[in-house]
Structure 1
Amino acid sequence: MPNVFLSTSESQLEAGFADYFIAHIDGQKTVTLRQFYEEIADLLEFPTFGFNLDALNDALNDLQWLEDDRIVLYFTNTTDLISKERDPAKLSSVLNILDATAEDWKWADDDDLVDKKELVLVFEDSARIRTLLEKENIDFAEL
């Protein structure tokens, strides 16, 4: 099963992931990387956060402070998501971290973790997000 899904409606998301905690990240509110960091840190209640790619990776690979074990990061307005960043490669880096982290959680050993998580990424379908996922060779499926 892929870690990444494309959705055309919120009802698709709710039908497929009804028993998941859904963290909604609006691309119109996260047009810069800093805004994205602030939004995801707030939604996932990061206890501390360094506002860089390494800190994002570390926080997403922990998540022990969250009560929910099944988490969906739901991205809407994907045409705008991190669209005003000076370095356009930053969004590719974020996508790769998100995908790798979701994959890592699948293979985490239950004995090593106090609280194993499941992380799923759902992007509102857009030509931009499809192109980026394909360019980065990130497998995805449609809901």
Structure 2
Amino acid sequence: MVAVKERRERVRTLLTENAVSSQQELLSLLAENGVESTQPVLSRDLQALGAVKHGGRYVVLEANRVTRLEALQPLLRGANAAGSNLVVLTCEPGAASSIARALEEEEPLGILGTVAGDDTIFVAVESERRGEAVMKRVQDLL
């Protein structure tokens, strides 16, 4: 099984090198390149990459790329559990939305969704174990 980041990079490369007009066509190209995926996963990959359909084919608009969490490291302040399915992240004022988007774009951490205020982010997670993974990811950056 290919990691999320590697799969998305292959999707980006295939879209750059081929005129892909459908998700089914892209799934076939991925399979030809040894990457198994499903339509729902591919749809999330396209969204994460900022790919849109333009002129009848998928293209990746670089302006839609999300800032990586590592680049936002100086803005992070803390991560705490708030029950078994909620993690609360704190950051510099005005950074919460960018940090929430960056976190959601990372490899699956079991995140169900985020709610970002000004300097606080609520991260809903699938389980306590997933919450610990999110906290560890953020604490590793602090």
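Only the coordinates and a few stated rules stand behind these numbers; no lab work does. Since we're looking at a predicted model, the values are computed, not measured. Cβ atoms are built from the backbone, for glycine too; each structure is taken alone.
Of the structures labelled 1, 2, which one yields 1.8 when distance in nm of label points 7 Å out along Cα→Cβ at positions 16 and 48 is computed from its coordinates?
Source structure: 2.
Using relative contact order in percent (Cα under 8 Å, 6 or more apart) as the calculated read-out, with 19 as its value, let me know the right label among 1, 2.
2
Quick check for you: by Rg/Rh (Cα atoms, Kirkwood Rh), which of 1, 2 is greatest?
For this comparison of Rg/Rh (Cα atoms, Kirkwood Rh), the top structure is 2.
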